[in-house]
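Got some structures for you, see below.
Values in this text are rule-based calculations from the coordinates and carry no lab data. Predicted, not measured: the structure shown is a model, and the values here were computed from it. Cβ atoms are built from the backbone, for glycine too; each structure is taken alone.
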Structure 1
Amino acid sequence: MRHIHIIGIGGTFMGSLAALAKESGFRVTGCDQHLYPPMSTQLENLGIEVHEGFDAQQLDDFPADVYVIGNVAKRGMEVIEAILNRKLPFISGPQWLSENILQQCRVLAVAGTHGKTTTSSMLAWVLEYAGLKPGFLIGGVPQNFAISARLPQHETAFFVIEADEYDTAFFDKRSKFVHYHPEVAILNNLEYDHADIFADLKAIQTQFHHLVRTIPSQGLLVVNHRSGSLKTVLEQGCWTPVTYFADEPSWHAENRTADGFDVFSGSLKVGHIQWDLSGIHNIHNALAVIAAVNHLGISPETACAALSSFANVKRRMEIKGVAKDVTVYDDFAHHPTAIQSTLEGLHFRQPETRIIAVLEPRSNTMKMGVMKDALPQSLQIAEHIFCYSGGLNWNVAQALQPLGDKVTVCDDIELLIQKIAAFVQPHDAVVVMSNGGFQNIHQRILNQIQAA
């Protein structure tokens, strides 16, 4: 049994890779720090031993055949310097995945600034519903599966992968998705993000075009018609058939209600989806999936039936609990566009409900303050905004000043929780938005409301 040791195993990608490697028969160990659910829970359930920290001692404790390096690992980390100095074999996570798993599969990739996790989960579920038992690696936990990764279980060997544009490793600065070589790729949208590694939007577009260059001429690109940034990418050269979604005459939605919409291909109604998801972003995610599986021979009718039973992804408007008729949601939104779409989607479904937004600007881009000017507009629909400012070097209160007295900014999380609990009323919706664990604030809010 070959042994791999994963540096940065607690990330959504690397934790999922660990699950696939173990299922493939590898012995798997790893290291990380400050793990939190759902990945910490998944690794524990898989019985994968995780070392706390990035020290060099673990190389003696876990003498592996190869060390799989996550992009959390940086030069200067003790474990990385030791791997290089000892000339131990190492490889990036995406390359390991490509060489050991994906080469045997028909790969379906989902790329874009927003919606990758949800769309990948939808795509995997539609294939599952159609009896094709796909493999998948998703940067979250789809509730229809309760795991983030598995190998294909059908002879067609379809594999759905969330195709991230973030860099591969400290020694490979290309986007992860250039390693995946998909047969079908969904390009959901493209905006500026990841300011810690990309200088501007053009730099991200270059990486997306690298992905486009890898897709075969017998494959398919499924592209958001509303994205001018993606149009610019395709204008650089495209050798694959393209189908569009979001607007007429391509795949689009009509007759939207609080719990569903009709699906059209051109002028032809091809199905109806009835579900509990909210937001135009999720409608677009669904349309992209229907277009992609139609290429594989799965009818829109079947796809709509599958999506009507889609149970969403953990941390995507996930209800964490109810206390005194106040519902607390957990959502992964951390980019202004995603924040606005999430809040507008909830308001569309529940127009009488007061929405209380609780925000932690935690992503690398948000910590740098790159998107701060777009935040007021993205939060406008909320009744009140509570923002945690701990660890930031830009003035949150000043950035949110256009929202006036609708904003409370606090760098003390305990005090922030007390202020939230004192503000809410029965029937309110508290939407907590962060791409991290946020110090278990969801349960602490519920506890504080209950105790009040």
Structure 2
Amino acid sequence: MDMDFIADWVRTHNIHDISPDLDTQEVTLFGWVQEVRDLGGIRFIIMQDSTGTIQLTILKKRVDPEVLQKTELLQKRFSIAIKGVVKKTNMTPRGVEIIPTQIKLLNIAIEQLPIDITGKTPASIDARLDARALDLTIENSLAVFKIRHTALQAIRSFLFEKGYLEVQTPRIIASATEGGAELFSVKYFDQTAYLAQSPQLYKEQLTMSMEKVFEVGSFFRAEESHTRRHLSEFTSVDVEQAFANAEDMMTLLEQVIHHVFATVKEKCANELHALKYKFTVPELPFKRLTYTEVLESLKEHGVEIPWGEDISTEAFRELGKLYPFFYFVTDWPSKAKTFYIKPRKDNPEICEGFDLMWRYIELVSGGTRIEHKDQLVNRMQEKGLNPDSFKYHLQAFDWGIPPHAGWAIGLERLTMILSGRKNIRETTLYPRDRIRLTP
């Protein structure tokens, strides 16, 4: 089958921009065939681009023979370019169709596709991920990533407005950021290095020069859990601020979340409609519960956790029934949080760490950081960490590092909440977990 070339054709519109107001105008569109329906004397082609779909209508007795011949070759996912006339109609959901005058066949696809690109026949998550590039052409799949894009754009614009600088820190590091066994080791010339779990230590150091920083990037955890909420490679939105504490950062965080929800609700109405999902923009301020209050609430509902122990997913599921939207959990036991979270001065058993929960899902973790070197070294030793492994981080504490605080949002989990998805693998383009390394 001979292919055509784009040559001097120039796209005049995206499909989403075609409206009845353009009636009788000639347009040039690029995209793909989503569906072909032949009804004898008339042929309908549903054409798709990244912005939506539109109907091409071919009246066989009236159309140019060359155009008719081209349409007889078309199958799903063929890449095409068309010139045609916009026609207002009551016969399509959008009230508009295109009457083609020229068609170029740019590339072909196999006849038997691995998944149904119309979305009418659902496929398993594994089948979708195995054919991920094709899966992303389905309206629902693409809608998730348009929502994710809008959410990230909203976060960035909000933080820029607040005076934060965006930074990029290393992904290949010499020692663990937070300790623990969840590390991927890599051969780095003649040394062993690790993939970064977070930018935590770097962003803390940057507060002594830039004061207010944030980073959006991929990070890595050798996560053994294979659940609908865990990935081995994930995107984190990290914020750190000098001369701030946990309360300051919780206030900033709830403002960011409110702004993101309002922005997505306004700008992604079509995507939310495609996903058949609605949400309410959260009211400020978010509810704040101390760790002790959480344990008391759970005990009243038959779930007993000894003070100082971590709260299990099952316990949080029960808590999510009591608080079905956003809420902070504050005043955690110091031993339950990582070494750089600052213990409270009036009661060192409790720290200035917080988690932002949505129902039972932990979305954000943050808190006030330790700014004094001796205290930080003691906390490292309490956690079984060797301070010598952190010497390049600790030296910043000899150079006037300020009091500081921050947090980190899991972007995939945030996208789950914004799009109503139940599996985190639906919110990352090419997910990586314990059993998936391809495509």
Query raised in the report: If distance in nm of label points 7 Å out along Cα→Cβ at positions 272 and 360 comes out at 4.1 when worked out from the coordinates, which of 1, 2 was used?
Result: 1
Requested in this report: Work out mean projected area of the Cα convex hull in nm², for residues 232-375 alone for each of structures 1, 2, then name the structure with the largest result.
Outcome: 1
Report summary line: Across 1, 2, distance in nm of label points 7 Å out along Cα→Cβ at positions 160 and 192 reaches its greatest value in structure 2
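Where is distance in nm of label points 7 Å out along Cα→Cβ at positions 64 and 256 largest, in which of 1, 2?
When distance in nm of label points 7 Å out along Cα→Cβ at positions 64 and 256 is computed for each of 1, 2, structure 2 gives the biggest number.
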Query raised in the report: So log10 I(q)/I(0) by the Debye sum over Cα atoms at q = 0.06, 0.09 Å⁻¹, computed for just one structure, reads -0.35, -0.70; which one of 1, 2 is that?
Result: 2
